[in-house]
Structure P
């Protein structure tokens, strides 16, 4: 827990000009689809195709009682890590989110939460606190909570993720179709009008749930949709209860969007728009980029720490990740020189080409590829940018790791191949002189 809090503090530090910053860049891919142990192994989520999102999948056997050691090994590599990827698929070496959103399928929330384990659950919490977003349907929505209200009272579920500190209530209704009403001020209406009648029909529902408002309701929870007035004579009434809700733990964490039914498999119409709106609202709530540190004149900053060192402000850069720095340039400065160099005496594989790190500089805003005043895109790590008579003020310096892994689809989901060495990060030294 100490590590989660320390990383969260660092990632929140010096978030400048938040409303104007870009929070869509610097991720490996858009969506990690969790169809792991105990969950439905759905890799085909039509909304991800409709929105043209890049994705990565975790798949497992359909029957959680028959999963093998390979299922566990692969799932652990995603949520916990392994010898070539200490931080796991969800996180960069410094704890920043590697994906924009984690989508968790339906299935058995109890089995999946237990299989993810304590360390995996901590990494999911860290992913959210550091800016990654979350979408969960059915079991995925239950897993977001801290526990379940049963007929005989409330029970904390220690195996749940508890990223939304609220309580769910199970409907106990299986294999039915529910309708939903959308409040007039629902953020989902920013994206689609759903036929203009604020209503959706025929959403598959199988032992799903709703957010429970009468116990420990978390401040800031948004109700995005409710179940329509009961028409099915259900034993446990769900009409009017929150069917879709959202929550953001802090101002710079990711946003969570949960749904008690199943809109994820429909490739057309309003239900496709519903799942698409949920994903879009979650990703629009990604945390904003933060500044690693202010670079001081003539002082080298060595970025060579690893995940286990618990010093994210000095940790190596991951693949397709940006590290941002700030330089306060005084008035009448004649020149600004930015130097990027490799860390000496690092273990090297002679068969591999040196990773490519790019260097960018921009006054007043975060610098990205294609959005910077100065850039150096040469191969390798070593780079220099010289700026003659720079304007006084705040300059943002960015380092970007262009070398990345390759990926292939297997029966267990997407597996990394190729440049596995970059998963634990690339060390570098950055320095400014003015």
Structure Q
């Protein structure tokens, strides 16, 4: 294991790089990574798309219930041990999924009274449940939290340096995974990912991850001048360390939890049905898929600027921007037959993605401190994962029951409008502790 105190350069800057790499290594457990393999699973396991989607939804929901526990393990054992265990766990699950066809056929042979599709769906349900827990959940949380632990007054700058690379990496991941699939087939593609993203990266974690600067005799932010610290102290200093139980009694905590969860619900619901959503308004598949490129540009720019601004302005102002983006996007969604609405969806989605990248990382340590960061961020992650699982289902139910996606869009719009109003009152709970000591 590396010794940060021996580094000539403040080790926090290296932490940004390794933590960012950790989030990128979680991509096999993210929806964007799993989606590359879904068609192969459907064909190999003789499942319908609906059956596989149900298994995925249930696996994702099930994993969400364990993420608060995963966060508590982070607080107890630190980023290094928890992230390494998560990477190894993800590697084992990827190996399991690469043999899912063999496992499914073997299970069907010893369970003749169960329908074949039920057995196959259960096999992948187990895989999705564990993959989402280790990948999207614990590895992402541990890597992101580690970066936030090493910075306090320059936390926004740290996120600005990390966020764009994560966004870029996630966008190219499907192309990389598809390359592996074309090279050696989907089973071996998952095995390669297990070796490099799981087991291989766990070695990197054990060597270069470091839990907190204080354990190495260092301070967050490194050699930040006293004048700079004094200037930013009122906005960024944490005076009181909230436990999860205390944080749950705070109004701002729930505004932020619901806002980030609504992002997960809306974006996954929209993305999952994007072609169908635009098709309903007479817009082509090509134009529907084209919304992601300009949205990603807006998100990229807002991620950098929003991260930088978070060191200087109140976070609730950034939440106002995020909620306003949700309102704009849903207004565009229910008005897609109008030419201007298409661009409103692009702008709204870009705002949502950009602000989510900032706020999901910075809010918890800035508002509630670092002592119980794992439990608090794990609690938030459990909500995000749960809402991301039900988003596509809510949109599909809107189409099934009402013949359009408008009902789902209006409901989401109403919630975003309420969150925009609530954000005006979501003050930083540290403000009432200023001058009282830590």
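For mean count of other Cβ atoms within 10 Å over residues 252-259, the highest value in the series P, Q is held by structure P.
A value of 55 for percent of Cα pairs over 22 Å apart, for residues 196-323 alone, calculated from one of P, Q, originates in structure P.
In this comparison of P, Q, the computed figure -24000 for helix-only ellipticity at 222 nm (-39500 (n - 2.57) for each DSSP H run of 4 or more, over all residues; to 500) is attributed to Q. Relative contact order in percent (Cα under 8 Å, 6 or more apart) was computed and gave 17; which structure, P, Q, did it come from? The structure behind it is P. Suppose you compute mean count of other Cβ atoms within 10 Å over residues 92-99 for every structure in P, Q: which one lands on 26.2? Here the read-out was taken from P. Once mean count of other Cβ atoms within 10 Å over residues 36-43 is calculated for every structure in P, Q, which label goes with the largest value? Max of mean count of other Cβ atoms within 10 Å over residues 36-43: P.
Every number here is computed from the coordinates shown, using simple stated rules; none is lab data. These numbers come from a predicted model, not from an experiment. Cβ atoms are built from the backbone, for glycine too; each structure is taken alone.
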